[in-house]
Structure 1
Amino acid sequence: MSDYKNTLNLPTTDFPMKANLANREGSFLKEWQDKDINKQIRQKFKGKPLFVLHDGPPYANGDIHIGHAVNKVLKDVIVKSKT
């Protein structure tokens, strides 16, 4: 088997090759709790009108397709841009 790694122009990063989310999730949650992220978000939007994005089932009227993924990604971007 050939090793093509040296032929690719890849950036050097500190990112691990695997996300290991199952092992790292606890540290993420602890950091968010230590920083009280939920309280910060609530304070940021205190007194502002409530933003609600209704999101229905992903494929209620047909088979699942790539459009459903695009829809979910766009809705996620909107929600994250509002917080």
Structure 2
Amino acid sequence: SSESEKAIRDDRADTIILGCAGMAEVAKAVSERVGVPVIDPVVAGIKMLEVLHVLGLSQSRKAYFKPRPKKRVCAPPVTAKA
């Protein structure tokens, strides 16, 4: 939580978003220690997905590049040796 405290003090952060799912267990303890809300990214992502689904929305397609065509390569069939 020292980095959280530094962000609150130096950068005036008013919310902390955890950097990975593995830190979810400490969200409540960190929030109580530093005095600002701490967001679990897994829960936030799931809730965002729920909202998009309920509203019938999806992410913007304009923000993402169309993937390049993929060259399909098939391996030769595996044959059993006698």
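Which structure, out of 1, 2, was mean count of other Cβ atoms within 10 Å over residues 45-52 derived from, given a value of 7.4?
For mean count of other Cβ atoms within 10 Å over residues 45-52, the value 7.4 is produced by structure 1.
A value of -12000 was computed for helix-only ellipticity at 222 nm (-39500 (n - 2.57) for each DSSP H run of 4 or more, over all residues; to 500); which of 1, 2 is the source structure?
Attributed to the structure labelled 2.
Comparing mean count of other Cβ atoms within 10 Å over residues 37-44 across 1, 2, which structure shows the greatest value?
Checked 1, 2; max of mean count of other Cβ atoms within 10 Å over residues 37-44 sits with 2.
Comparing Rg/Rh (Cα atoms, Kirkwood Rh) across structures 1, 2, which is largest?
When Rg/Rh (Cα atoms, Kirkwood Rh) is calculated for 1, 2, structure 2 comes out on top.
Between structures 1, 2, where is distance in nm of label points 7 Å out along Cα→Cβ at positions 29 and 53 highest?
2
Every number here is computed from the coordinates shown, using simple stated rules; none is lab data. This one's a predicted model, so the numbers in the text were calculated from it and none came from an experiment. Cβ atoms are built from the backbone, for glycine too; each structure is taken alone.
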